[in-house]
Structure I
């Protein structure tokens, strides 16, 4: 091989091993906005969030959060919270109305990403019928199988189940915009196809949004596994991976259900950059 070809080969090799995160730092302008997608007026008993009885009698203030990611001219919503309505945990303002305050319409949302199939994360997904649905394959298999039964309500996903909407089930990690800036992370255990989200912001740096890989700080610190998780071993493996990613990237960890983590991002309508 001549010297010119050797240099070209070396350059190609170096580029191939550049971390996706480094590439993402030069990608389209990126912002992250937290949206309030439900309320929990009083601290909740969290004893069921440990299958080793670690939190008997403990109460924690929980929150229900959704997120808007702007990537250049594209928008993505991460989780859709509790259904709008009159229930005690319903959001005071619907997700569509919150987006309207940011001058974003459902039709502009290219992707709606769902961490997992539980009702407090999918309650308003039907408001985005033209968006491509991104969801873990293990969860989609349960949703799409009408005979599966169990705790899953397929009704919010009727548009995609019928074939009227585009769905991309994810069995592994997903680099959503192809530049390393926003990555769905395969974190099964809470549900079969549970995913967390990594957002690499230019100013704030890496932000890890938990989904329900963990629910509150004490459970995160103690590697607690809720009694209702679908796979204990997978849950522990996912918590371990999540923590190692956080350490490697020196990421800001946002535990979606922990009200104490809400302030880690700017208050609506401001965005992290």
Structure II
């Protein structure tokens, strides 16, 4: 039985979250020495609780921290193509425990303001208590956000739509457009063609037809809830808004990379 079929079986029996939690404890034990070494090498670096890290990235703390810095710098390289990086309001939608947003102020002008929002109250509590220069708030699984219309210059969501149902794709895209200023940019990453290896044959058939594929039977928004977005579906979702860039993901070191979509309101 391959991984896709095993995953489907676990979903059908609604055991996927239990299986994933067991996997967390196994990984926690395996990475004990590595995590201990990280704190010895980096005594002043604050890392979220282990399960927060597992849910949102992986248990290699060196990778979690250093690649988060790289990701922040990578994001800014796109932002500055379309915006002068001064006096901007930037939102990390689905910020988790602040993995990337904590580093953005180091790469942008001090006149910019940074916000993070997530539906996981525990993430937001930890982030608000441990990360400075960012305003954090809790949202619900469904819209709305607490912000006024046309509030943000830049919004980004790293692998957030990838854990939402079709209904929530449309609801959240409309909501992000509501709080984004005209001429503002939305930066999102999605499961594109490179992720077809994660699908069963019937799911690949639907994907090839341009249909959103959703692997559910678990809590929406959780890492075990998966959504896969063919480009034709994404274009329908974006509608009348302008696509500035679409960078298809490829396979690196045997792992599929997410598509990047940059959209202007």
Structure III
């Protein structure tokens, strides 16, 4: 629990380990999206991915890039369920990509690389049909560069879905800002995003505020952790404390200072 708040790398390393210990498998690394009562954490994470895919015109037989793919679980799910021609996942975290390679059982259809969203060195110009960036962009200190890379690698008419947690306003809190920089938290406002989309010559076709779905997605969260799945009672108790703190912090922020937006758009032909 202490490690998760110590640094960006330790946060995701600890999250991956905690998920595996609690559920005996690796899960996607994003928030839960509510569809109906009684869903597991894994199902509500899948709901979010399915919602993002639903915003697109078509994904089958197209070339997909996931920017900020984390442990690769989402890229592998998209490749298996939706049938793109090929899926590329990139992430700056070396440990995440190492784990993605271990989980990948479909190397002819899915590739993973360590890469920077600001550069996309492993992706050629005008080579991608669809880009996903789900809960990763708030870690990017220079989102202008990221959006210009989205424009560079997309084919004309190519689509993108960016799901991000936005700040309702920009407030100066020196101590919090210092910790946020350590954790690579760089939240933008809606105005900043819309201005940068225009500057990057990307056209927004849909904008969805899914904050209510995410808040409802946390309902019943204490039932997600099953006592029989975890060895020691001490570890079970520590997981419950960690989940309680993490969930309630997220809920406070979503209700007071943040909103969760999904942007869908295209690169129009010049």
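Just so you know, all these numbers are worked out from the coordinates, no wet-lab data involved. On a predicted model such as this, the values are computed, not experimentally measured, just so you know. Cβ atoms are built from the backbone, for glycine too; each structure is taken alone.
Things to note:
- Here the criterion is distance in nm of label points 7 Å out along Cα→Cβ at positions 55 and 119, and among I, II, III the highest value is seen for III.
- Entry that produces 0.8 once distance in nm of label points 7 Å out along Cα→Cβ at positions 31 and 63 is calculated, selected from I, II, III: II
- Structure (I, II, III) behind the derived value 54, 36, 25 of Cα extents along the principal axes in Å, for residues 143-254 alone: III
- For the set I, II, III, ranking by mean count of other Cβ atoms within 10 Å over residues 39-46 places III highest.
- Test item: distance in nm of label points 7 Å out along Cα→Cβ at positions 71 and 207 calculated as 3.5, pick one of I, II, III: III
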